[in-house]
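The next part holds the structures, each set out as structure tokens.
Bear in mind these aren't lab numbers, they're just calculated from the coordinates by the rules spelled out. Since we're looking at a predicted model, the values are computed, not measured. Cβ atoms are built from the backbone, for glycine too; each structure is taken alone.
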Structure I
Amino acid sequence: MSGFWAWVAGWGFVVGKLASCSAVALTFGYYLSPDCARYLAAGAVIAFVALNYFGIEKTAGATKIIVAVVLLSLSVFVALMVVDEPDPGNLAPLLGSSGVYGILQSAGIWFFAFAGYSRIATLAEEVKDPETSIPRAIVLGLGITLVVYAAVAVSALLLVGPAALSLSNAPLVTALAGAGFGQWQWVIRVGATFATLGVLLSLMTGISRMLFAMAADHRMPAYLARVHPVHRVPHLAEVTVGVILVAVVLLADLRAAIGFSSFTVLLYYAVTNISAYT
């Protein structure tokens, strides 16, 4: 890949993932307290900058706890949906009233949801035996994620249908309320809070490593390539990501952030894949 296109791909990744971070942080805020969503999102960003500053081991430990809580809460959600009276009619027609255009719109959201698998590779310099562990982690992570997404999506659609879910900033809470399980909303709010925190943590970790790599390759300011002498992390890149994100979450719109993220990350993938065949 030539210098210019490598620069375009790198910037597409960084800008797209920054938009992803803002969308995820805002989602966290809306699930926890819609009235204070932006301030909660900014607080989460600041907390994770502090966590990442002290090393990848702290980040990995926090991620394990987050994943356990999320899987437990989603299991409760699916179980509640199953014991109710699902309506198979909510899944038909398959294309819905929007037809192929609607499918393409949804594909953009699905791309946003699955694009995070590439972040695993950004940690290659900080894990043991990356040649074996990273490919295994990507395949396993994608497989588990697909199963969980499918179970949750089908359960919610069977109970309340696509119309109600599409209008909500907290669709799983809406699904529970529509199915008569409003008293269980706290389970989903806890799970959604931890889920968004987990995504935000991994995103921020990946972006800072990309900034570090680009700076080391002289495609970003040199200070971003500095490594903390004790904690062995790109601490200035971490802080830079945090400052940008706090500004974005205080100003950005959730849906616009998701759309912008999908566009710029698709640009990154397009440039990278085309370069592999040229």
Structure II
Amino acid sequence: MSATPPSRKHWDTSTSDTVATELGERGQTDGLRVEARGLQIGYAPGEFVVDGLDLTAEPGTVTTLLGPNGCGKSTVLKSLSRVLTPQGGTVTVGGHNVHRLPPREVARMIGMLPQSPLCPQGLTVGELVARGRHPHQRRWMRQSEKDRQAIGQALEHTNTAALVDCDVSELSGGQRQRVWMAMVVAQETPVVLLDEPTTYLDPAHAIDILKLAKDLASQGKTVIMVLHDLMLAGTYSDRLVLLKAGEIVGQGSATEVLTQEKLAQCYGLRAEVWEDPRGQAPVIVPRGTIHLNE
């Protein structure tokens, strides 16, 4: 199986102008529906990490994928972003099959914060964030006023403006994560995919990033995240999708998904789940683990 996008000869360039026109008419702050149907994804022929998955994410919402390590969360995100080609099934964004579109068109539709992105050497924060504008620029084109505004706003929203002249490789893990997030924000795509965006972040900065994700959704964008913190996921998501061994075992609101039964089924976690009197996500109190022989 190929883990790379299809070759140029397989790109559906006939829809390229249509996609560009639709994005222009909608505006870059308007989201696009993301749909996966019958996804079969793996890293070797016939060996599926995810098998037969159906998923829908609507504009103006935050959808968060949850589940134990190795259940396929990041694999799904890679397929949605066109990084990993599925062996079966389809992924459409705004009705267009992303695995048949040219890379430039996909980059104008989808912004992706991968898990543990590689740190480029010799780039300043400002230069890295500016790379988020590349899908909107022609080759050798200088930054426009719109580019500069997008970069400035992204730095401000991620609280990284003071780092603009710093070398990215010299930043702490948490600072670097916020800078990568700034690049995704500067890209101004209708769909935003975030793979563990709170990695390396202290609690305050983690909440800031998740609030930013909610803000992006409030602008009409379609946001899909992978998180491990169950209570943060419940608080900052409109919809949760719980995975186990590549299959969806629960989806819906936080109160529908974060139940004692589902936490035991998916995580082997014995926990008390209390209703939050303020009507937010349920409070989860771990009490131990459940082993196979119990």
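Can you tell which of I, II yields 19.2 when mean count of other Cβ atoms within 10 Å over residues 43-50 is derived from it? It traces back to I.
Matching task: -26000 is the computed value of helix-only ellipticity at 222 nm (-39500 (n - 2.57) for each DSSP H run of 4 or more, over all residues; to 500). Pick the structure from I, II. Here the read-out was taken from I. Hey, mean count of other Cβ atoms within 10 Å over residues 83-90 derived from one of I, II reads 18.4; which structure? Value 18.4 for mean count of other Cβ atoms within 10 Å over residues 83-90 corresponds to II out of I, II.
Check the numbers for relative contact order in percent (Cα under 8 Å, 6 or more apart) across I, II and tell me which is largest. Each step should come with its number before you reach the end.
On the way: I: 41; II: 22.
Max of relative contact order in percent (Cα under 8 Å, 6 or more apart): I.
Once distance in nm of label points 7 Å out along Cα→Cβ at positions 107 and 179 is calculated for every structure in I, II, which label goes with the largest value?
Values: I: 3.0; II: 2.0.
That would be structure I.
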